[in-house]
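Following are the structures in question.
Values quoted throughout were computed directly from the atomic coordinates according to the rules given, and no laboratory measurement underlies them. Note that the structure is a prediction, hence the values are computed from the model and not measured. Cβ atoms are built from the backbone, for glycine too; each structure is taken alone.
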Structure P
Amino acid sequence: MTGPVPLRLERIEQVAVIGGGSVLDDEFARQLGDLCASLDDDVRVVVLNPEPATWLGFQADVSPGDPFAAFAELAQPTIAVLTGAVRGGGLELALCADIRVAASSAPIGFDPLAGEFPRAGGLQRLTRALGRSRATQLVMLERELDPQTALDWGLVNDIDDNPLGAAMRFAASIAERGPIAARYAKDAIAQGLDMPLAQALHYETELTILLQDTADRAEGVEAFVSKREPQFSGR
């Protein structure tokens, strides 16, 4: 009998693609954490593209808490490729990504509330993604969203017949930008959600000041003046 497919890491220039992984469980979470820890600063974007069966993972098969924290807390922008239907623990994993691209025929929802409920960070991340009202509706009414509704609600960022192709186009576009600026922008958005507005604005200003002393900032200015494409080094 064939066992679960292990996760694997592929580098395509400055984009890291995490694929494989057919069973969503604690071993999947461990492998994902190890791969995330192995990434270096040359990686500018991370694309998560596991086997379609992964997105159907049961909530009960993953330990409670935040098992996908290593992926959620990556400094690099992240993109999840939803190649099939997304349920339960699969949705909790997808919510850890900054950008989600879904197949045009992939319904999305949580498992029915019975002896379990989303317990791997899904409730908190869903509320931050959709707001309290829609998050409550999706969870309490066990509603399954079609891809277009998921897009309209902001649960996914794009739908495409070829979600991996669309995700890689997003990744290539992000990778062309200043990597330090992209990481700081991600950090400002994530941290600012949990801060009062005045504190979040102050934090954003602090990151902007740090950015002024980077070689990438100087390169961006020089490229603009010279009317050429910038060549960012990540320094």
Structure Q
Amino acid sequence: MKFYRRLTPIKALSFDLDDTLYSNHPIMRETEQQMLSYFNEHFPQTTKHGNNVGKAFWRKHRAQALMLQPELIDDVTKLRLYSYQLAIKSLGYSTAQSDSKAQAALAHFTLHRSNFSLPKKSYDLLQQLAQHFPLVAITNGNVDFDKLGLRTFFQRIYTPGNGTKRKPHDDMFTQACQHLAIKNQQLLHIGDCGSADILGALQAGCQTVWLNKYNVGKPLSVLPHIELSRLDHLLAFC
């Protein structure tokens, strides 16, 4: 545990999910491979020249979706669905067919995206911390919270969309503090991303813990209050 800033009294904890409570990178890598197989089966024209061509096809329509509806940057599920709709329609399907096939593709993605269990160490840690602090989750992702049993520990789980901006914007941090009836500086946020989690929480006036473990988040541009390599070190605050 490394300290970079002086801590002030903490009344609640907030957690990022992906690459904080579990390693998300291998899950997403497997999910994307499953999606390529799905597309190859249902839309073989997108991958007939190889998977790299197939990936480029779907990425192109994601970029197009963001150009047409830039507000979807704050809702990764709606962005993925709209990307699928645009891509499938470009293959010659009607609007109704594209919508139906895009929904089916999204369901396949959702199935594999949450096809894992919360690690026992994370489960046990949250169980212990919840006895001492109110817990909330603040995530930009779209994992299935109910499948992982996350609502057992968190009073609320905040996700962007419907007017709420993604981290590093302060929307979800402020909403969490308002719900908890605490000042922003009384919330300690734990996450892996130097931008979304650390910069975002600091800009919102919260205290921060940077989990330096999986090496997939954006690098630090500002120092957190604390750096950890293991989440169970948080038990020192109990």
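Where does the value 1.02 come from, among P, Q, when Rg/Rh (Cα atoms, Kirkwood Rh) is the thing being computed? Going label by label, the one that fits is Q. Given a value of 3.2 for distance in nm of label points 7 Å out along Cα→Cβ at positions 168 and 184, calculated from one of P, Q, which structure does it belong to? Only structure P yields this read-out. Each of P, Q could give relative contact order in percent (Cα under 8 Å, 6 or more apart), but the derived value 27 comes from Q. Which of P, Q yields 0.65 for FRET efficiency 1/(1 + (r/R0)^6) of positions 40 and 64 (r between Cβ atoms, R0 = 35 Å, to 0.05), as computed? Derived from the structure labelled P.
Taking FRET efficiency 1/(1 + (r/R0)^6) of positions 96 and 128 (r between Cβ atoms, R0 = 30 Å, to 0.05) as the criterion, the highest value among P, Q goes to P.
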